[in-house]
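> Structures given as structure tokens follow.
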Structure P
Amino acid sequence: MQQEPIITQQKDGAVLLLTISRPKALNALNSRFFKELNAILDQLVSDDSVKVLLITGEGKAFVAGADIAEMQHMDESQAQEFSRVGQDAFARLSSLPFPVIAVVNGYALGGGCELAMACDIRLASENAVLGMPEARLGLIPGYGGTQRLPRMVGSGNALYMLFTGENINAGEALRMGLIQRICPPEKLMEEAFALAKKIEKMGPHALKTVKLLVHEGLQKELEESIRMENERFPSLFSTDGPEGIQAFLEKRKPNWKS
């Protein structure tokens, strides 16, 4: 008997919504999740019909962490592979050539917070709870959390969260810069789709180039990254630029080409 998928898909025009559907396990991340995610990513890399990706969780959690039950009997070799698989999947998610938005509808702890950080921007419900509690289990984050978190919130805030294992509410996450917007729970998905539709109207090559420059630029010295921007800037004058400029002058909506 074939198992129901952990990740469900819903398409609205050029916006794709992925919902993690293990509500009884608070959407905890296990090996099957990463297998399904990688299969979806294989398709998305070459799918020109998707312009924006939304990721959320079913029930009261976004993702409450990695599946502790699956980790319970791992030896060091198995643990390293479990970490590598998650890191590779989140790196692939982060490198998709279009915007990816985490829609944090509840608990985003440990691996759930790491999944949210692998997305480009994060919307959260007013009742969202975020945290990195691994040290309470005698562990460390394994899906990139020790590296992405300080890059987003600064080393002091990151180390406080990692050292104490304390959870933070949506307001504190917003203050730190871990999330970009807070929404009422009943309006979260509506506002997420509205944001996705707003982004979808931008030039597709411009969005792809912005994402590439920001991600790559953060790994370089400022002078080098600014030079990289200068090198990429003219490429838009043979893709989105002419149509965007003409539409602006003619006071109409642009007709973008993929």
Structure Q
Amino acid sequence: MKPFALALLLAMAGPALHAASVQTQQSIELKTGGKVQVSYLQYLPEGYADDEKKRWPVILFLHGAGERGNDLNRVKVHGPPKLVEAGKKFPFIIISPQCPRGQVWQSGTLLALMEHVCEKYRVDTTRQYLTGLSMGGYGSWSLGIRECDRFAAIAPICGGGNFIKIYNASGAKGKALRSLGVWAFHGAKDTVVPLAESEKMIAALKKFGHPNPKLTVYPEARHDSWTKTYNNPELYEWFLKYQRK
């Protein structure tokens, strides 16, 4: 069994086997045409400090509209940050920024944050992953398509996007987009973000020539299609199958 897979199985065994993991609050001023202050939760995997040469895969997690503001504790209510607070351990660096109140995710700001993260932490830059829910699902589609040559795989949950941007990818970007790992999730009974939003993105990728974009539909789920998704170890195993050469 590969080391990452073994670590993942142990990590997802549950809090009964592990002491609570710690994620810290960080803030950085980024330059993205102007100056913008970004606050984020940082989780470093167990063993990060033991080997100064080892590099780790990274997950960028984007929360939904309800978690916007200036209190990072709100970011812990869903997704990987919630699992970390409950004691789960992951073989990933996990970066969970907070979007300011009244705003939506900006790809330029998120890209600047990832550049900072890759400089500050020992990131395996061939294993950068992106996921988010609801508003964060939209952000994942937008940033994932724009930076398809940076991210190895994306997992947008109950989101959607501009499918025209898929068709605009050409040359090296087009090749990278066709090899991007894509696994979307949605509830069939979602009345906040209709299932059609994910379906049109997957359909566009298939028409563009992507060989295997995945869409998992939960027949009875409404808007909350993220709890089941993030609790599933298969998602994290799937991430680790993808790597940018």
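Bear in mind that the values in this text are calculations on the coordinates, not laboratory data. Since the structure is predicted, the reported quantities are computational estimates derived from the model, not experimental observations. Cβ atoms are built from the backbone, for glycine too; each structure is taken alone.
> The value -14000 for helix-only ellipticity at 222 nm (-39500 (n - 2.57) for each DSSP H run of 4 or more, over all residues; to 500) was derived from one model only; which of P, Q is it? Working shown, then result.
Details: P: -14000; Q: -9500.
It must be structure P, since only it matches.
> Quick check: 1.7 is what I get for distance in nm of label points 7 Å out along Cα→Cβ at positions 92 and 156, calculated from one of P, Q. Which structure matches? Mind showing how you got there, number by number?
Numbers: P: 3.9; Q: 1.7.
This value belongs to structure Q.
> Could I ask something else about it? Could you figure out which one of P, Q the value 30, 21, 19 for Cα extents along the principal axes in Å, for residues 116-179 alone was computed from? Could you put the intermediate results ahead of the total?
Values: P: 30, 21, 19; Q: 35, 30, 17.
Derived from P, not from the others.
> Which one of P, Q has P(r) over Cα pairs in 10 Å bins from 0, in percent, as calculated from the coordinates, equal to 7, 28, 35, 21, 7, 1, 0?
Values: P: 7, 28, 35, 21, 7, 1, 0; Q: 8, 33, 39, 19, 2.
The structure behind it is P.
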